[in-house]
Every structure is written in C-alpha cells, then in structure tokens.
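Only the coordinates and a few stated rules stand behind these numbers; no lab work does. No experiment lies behind these values; they were computed from the predicted model shown.
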Structure I
Amino acid sequence: MTTDTQTTPTASAPDSDVKPPAPPVYAITLKIFLSFALGYFLSYALRSVNATIAPLLEADLSLGPGALGWLSSAYFLSFASVQWYLGTWLDRFGSRRTESALLGTAALGSVIMALSDTLLGLSVGRILVGLGVAACLMAPYSYFRRVFAPQKQAQLAMWMLIAGTSGALAATQPALVLAEWLGWRDIFVITAGLLAFSALAIFLFVPDHDLAATAHGQRLQANSTAAPMTLMQLLSHPIMVRIIPTTIFFSGGFVALQSLWVGPWMTTVLGLSTNETGQALLYFNAALLAAYLAMSVLSPKLEAKGIALARQTTIGFFWFLGCMVLILAWQTPSAWWAWIAMAPGIPAVILIQTQTALMFPKAIAGRVLTTFNLVMFAGAFAVQWGVGLLADLFARMGTDPSRALWLAFVVLFILQVASLWWFVSRDKPMSTDTA
C-alpha cells in the first residue's frame, strides 16, 4: 500500500496558507480537553449502556432481539441524521456554541427515557439522546484540527477516545450494579444532570480559537470552486468513496457490536450469566482503554519511522478480521477472551477518521469529519438493527437463538471481508499534510 506520497483534494486551499491562532497554553488546553472529554465520556456511556442493561430492558419491557436492536440503534439513526448539519454548525458557529446547545437536548432525552414505560417513549428519548450527543467527538476533533498542529492530531484523537472508552467502561459492571441497586431508570436521571453540567463547562471554558482559524481559511478559499463543499461532493470524492465500505462495516460495525451485540453474544452464544457478561464487558473496555492509551504514544512514533496512518489502519483492519474469525470459531464460556484480543487493533481502525480530516482544508474540517461520522453511524445503525433482524429471521426459520445470532455475525463478517477488498483494491496514496 502506497502511503508516503502526499495528496490533497483538487484545488483545495493549502493549509500552509492558513495560520490559526497559536495553540492555547497548557492550563487552558487542559481545561478545554477536560470539558470536551466529559461530554464524550457521557456520550460513549449512553451509547454502550444498553449492552449491559439489555437483560433488564428485556425483562421490564418484554423486548425481543429485533426490538432491542431497534431501541439501541435509534441512537445511531438520529446521531447520523444530523451529522451534515452538525458539520455546517461547527464550521459556522464553532465547537463551543454547537456542542453546549446540543448537550441540553441529550439531557432532555435522558429524562424522557427515565420516565417512559413504552417502547415508543423510550425510542423518542433515545433518539433525542443520539441527536444531543452528536457533536461530542466531532466538536473536539474539529476544534483540534483547526487549532493544533497536524502532528498532534493522532495523539489528541487517542486521548479523546480514552475518555470515551472510560465512559464505555463505566457503562459495564458499574452501570449494572447501579441499575440493580437503583433501577435502570435512575441511571438516566443521573446522566441527565451530568449532561447539563457538561454543557455548562464547555460553554464557559472553551474559547473560540477555532472560529478565528475557520474565518481565515474561508477567506483564502473564497476564490476556489473545486474544493468539495456539499455533502454529495464529499461523499463522491475519491478519498471518501474508497473508505465508505470499511467505515460502515469496520468502524460502524465495531460501534454496533460494542454498544449492544457483544452483550447478547456472551449471554446467548457463550452462555454467560448477566453478571459474568458485565464483568467480561468491563475487562473488554478496560483492554480497549489500554489500547487507546498505548496507541496515543505508539502512533506518532510509527509515523516518525515512516509507517503512515494509512498503513496502521490497514493493519488494524486485518487484525479485526482475524479476531472475528476467532470469535465465530470459539464458542465456549471462556471465549470472551476473543473480544479482549480484538482491542489492540481497534485504535488503528479508528485512526482513519483523523487521517481523512487531515487530507482536506481546515475551513471545511467540520463538514469532512461529520460526513465521515454520518457514514460511520449510519453503518452502526444498519449493522446494529440488521444483526437483530437477521437473528429474528434465522430464528423464524427454525434455528435456535444461539445459532441464529451466530449466523447473523457470519453475514457481518462476509460484508467486512468484501469492504476490505474494496479498500485495498482502490489503493491510493493516503497521507496527512504537514501544515
């Protein structure tokens, strides 16, 4: 795979001409990061908690796999649907105003979930939560892209993912213990308060440095008509066309598995109890947290040695497939270790988003990042609900629930193989700019 040739989109304004404000001093940078990190922590916890409390939801609401898949994937439906508008808001209004406003919507959705007794009510709340946390990673990524140097991007991205995975970690055994003690509804009440606090912190502590960089970049780009600016232009750009299938079935597929189906896999296929599954999910997310931490240190060193982000990502894709083979083949109670084995490859898979943003001008960073996110979370929605629908279909054909879920995973694996073939067969130089 060729990875050393530098490329930029046709006629885009070079970032070497865009001079953003100097990066904030350490104390302000820490305040900025922690404000963003709290929001993403909560976002990831809300995304992942259904995998842990699925048995409680099933018992309380009599949900089957298809209904459970819908309830969880509704988050991704609303999350994905707002991404393009979110990119425009980030480019126009900046990260501070956009994210703090949206987090208030997430707080409202969390309250609705806590008060609802029907699948419809829970779905409305879940949709509002997905809408409200839609900027929790894109806002900081957009901010970092505009304010900090290119060589800092991978490390900053990994630190945000560490914060998010900490939320996923909190959504495992700790969330289960709390749900069994207080009830699953009270978890959403507490989360609503934390979301409101996060919105306030971002509004108060994040300066508008990104808006200055955006305004300067847009002035430089005003005379250029070839740079991709609309959603369809971005989606049809050769860079995006190449990565869309892997973004759907690897990045989106992982989100779908982590946030729901890894839990039912362990209970239905491996035969673990609810508590055993909660513990296994805790270990899985702890391993993922360690992998992000390691990658935040390792990735810049690999780049310095000539192993570009594209090559790191390709290695991550193959690692993912190898672990999927192990997961499908190993079906004893101790097979939860196969999910732990997947963790080291995930950060490299996720890095393709950072790499993609660096290949476009800073002035449209919000739209590029959110276009990628739209594809990824549309994929997460499709995979999460699709696995449930396939499991229901195979069950109606007379297959037992364990085998039905296994067959649904086989279909996902086949789609991942096909998407990786597309990615590799359209091997183009993919690298970051240096400005």
Structure II
Amino acid sequence: MPIGEFGRPPALPIEVSPALTTPMYWMYEMGQASLNPARAFADATRLMFQNPLNPFSTTEFGKSVAASCEVFERTTRRYGKPEWGIDETEVNGVRTPVEIKLVWEKPFCRVLHFERKFARPLREPQPRVLLVAPMSGHYATLLRGTVEAFLPGHDVYITDWSDARMVPVAAGRFDLEDYVDYVIEMLHALGGNVHVVAVCQPSVPVLAAVSVMEAAKDPYVPTSMTLMGGPIDTRRNPTAVNNLAAEKGIDWFRNNVITKVPFPHPGFMRDVYPGFLQLTGFVSMNLDRHMDAHKNLFSNLVKGDGDLVDKHVEFYDEYLAVMDLTAEFYLQTVDVVFVKHALPLGQMTHRGKPVDPSQIRRVALMTVEGEHDDISGLGQTEATHGLCSSIPDDRRVHYVQKAVGHYGVFNGSRFRSEIVPRISDFMVSAARIKVALAAAE
C-alpha cells in the first residue's frame, strides 16, 4: 500500500472481495475473542514449566514446552500501543529527567512535549522541534529512536496520531485536508519559533500546510522545515510501491481494503483501512524473514539467551502494534500523492484554494534522503526544492545519507551520528538568518 510499514507501504494487501471486507473485520474480532482462552491456557502452561519447583523446568522438554507456549501467545495476541519509555536524556553531559506532557489535542491527534527537567536553566535556548510522525499504520512510538536522538540538543514535540477505531463516528471525518489543518493548528498552538520535521508520509501535508500559511502571510510559519524520505514527487525513480498505486487505481483500494469498525470499539461503523489488513501486508512482504525470526525466538528461549529474546520482543512489540486509518484519509492520500501526483503538478488544493509551494519565502528548507531507500526513491524528496522556488539558496540544504535505506533516514546509528548533527546545524543557521532579517527590516 502507498502508506504503511514504518512509514513505508507494504507490497500488496491481500485482495478481498468487496462483499467480504466488512464481515472479515467482524470475523477477525470474533477470532481474537475465541483465542483468549487458548492464550490464557498457554500462558499458564508456560509459567508452570518455568517454575523452578517444577522438575521439568530444567529439562529440554520443559524448556521446549515453555518456549512453544510463549511463541504461540505472542503470535496470536493483539498488540496494544507501545509505551514511550523515555524517562531521561543527557544534556551537556548531565543526565536530565524527561516528563511527557500533553500540550494540544483534537479527536484524531495529540501533541506531546518531552519536557526536560533542568536543575538550572540552559545558557542558550535550544531549537524547538515539532516532529510530525507518519500516520501510516504504526503508532508515533515508531519514532522513539528519533526522539531520543533529538532530545539532548532540542526541545522536542511530537504528533501522536489516534487509532481510527477508537474515535467515535460523532467526532466527524478526517481526511488529507484535515491533516493539513491539524498541522497549521499545531504550529499556532506552539506559538512560533518552531522547526518542523516531517518523517516520510507527512512530508506532503506539512509542505502543503506551510504553503497555505505562507500564502496567507501567517505569522506562525515555522522557522525551518525538514522533510525526510517523503513522497513529494513519486514520478522520480518510482519504486515498486509507487507503481502499485498507479497500476491498481483508487477504485481498487476503495473496493478491497476499506471496511467498517465492528462493535464494541468506540469507532463502531466508521469506515477505515484496518490495522490487521495492513499487518497482513507488512508480514507478507518478508514472510520467510518473519518465520525465521520466530523460529530463532523459540531456539533462543530454549537456550535461555535473554539478550536475543529481548531484541526480538522489543522489535515485534512495535512492529505488530498497528492502528486503523480513516478511509477518507487513506484514499485521498493514495489518490492525491501516488496516483494523480497533484502536488508536483501544481494541481493540489486545500479547502478549494491552490497549494503553491512557490509562496514559501520565510521558511528555510532541508531535505534528507537515504541512498538505498526503496520506498521513497532518490530524488522524490529533493523535488521539494524545485517546487519551493522562492526560498533563497542560502536557506536550503539537500543531504543524501550514504548506505542507508528508508528506515535509516530517521533511525539508527548513522541517523544519530551523521543526520541529526546536520539537521541541528541547519536549524541554528536558519534561526540566526531569521533574526538577522528581522533586524534588517
């Protein structure tokens, strides 16, 4: 799908007859409920065979039974939203507590502030950063490593998107235009002097939001805008994912992957692209790899290799936790971004008015791409510079990170050591230029 795994789309969802899509969600829920007793029994059996008072707990047989029960329970459960698990960071060599605070909220999103509790004020203020997380199937906690990398040198805020099945129908619709409105409202709520960073899918709505704000001469435009691995112009170096949308067309997606939220979820009867279908697509992309990973989990549980087990658990607790997307947002994104290429062709509109990136003049622009990105091909994000023709050359930067794929653009060792320092320097430079221009006026 055009939006999905780790901010990236899965290769191809399971094709389902339109007449079966809605019943399938209800059947999925019934299946989850029916497995609860089996999971409870498996968990109790695991505990029994891990009990040191059980003579079988130290035998190969006992360890195998316990491992089998744990693998069964983990592969059949529904994974909830992961915790952030960020309690502290290091600022200027000092361990500093972090408190997560809610600073803005609407039905489909919250903005969280990772407030650092300093023992004494900093000598110089650090850049305020709004991280716009992908609304593409996984929770914002996907960017946990991104947040941790920025925290030592930045005042970090992040968008925490809601699971559509948890939002009542009475709360209304949420589409791509609403997404743009949300970004604008967030920037207003933060009160200016903010640097916005969009990770993958949000690159298009963030660029649209800033374009709309500049056209309206909005005083709360961000100081800088950093777009990372985003599908700004998917005609450049199209990937298999990009070709999928063009080949299938919007009607195929509408007829095959949209369903209604079943009872008893708060979003009962809302049209969504459900998380369990997304997860099917995610896993089918690399089925052999996932099967091998769970075989290795079994072996490591039997061997008692806690480190490897912990790594598996940490990854899959995040990977298997997915949320539903509203049907209107999903379909509009597919149509506007991947089928019609509306933004690069100058045909995108917001509330009936054209979205024109050439209106952007006050906002510095940085784009970041991965050399081996197989989701947003090289050049797709760089295309932003051609659209933002009014930004002076001394306020724009493009950077290609060598030897990383899509995920490495916003996470991992190279992101921490090579990308974050460049973004930080860019933000500081953008802020200084902004101050100088204001003084000159």
Answer label among I, II for the case where relative contact order in percent (Cα under 8 Å, 6 or more apart), calculated from the coordinates, equals 21
II
Candidates I, II; volume of the Cα convex hull per residue in Å³ computed = 123; producing structure is I
With helix-only ellipticity at 222 nm (-39500 (n - 2.57) for each DSSP H run of 4 or more, over all residues; to 500) computed for every candidate in I, II, -13000 is reproduced by structure II
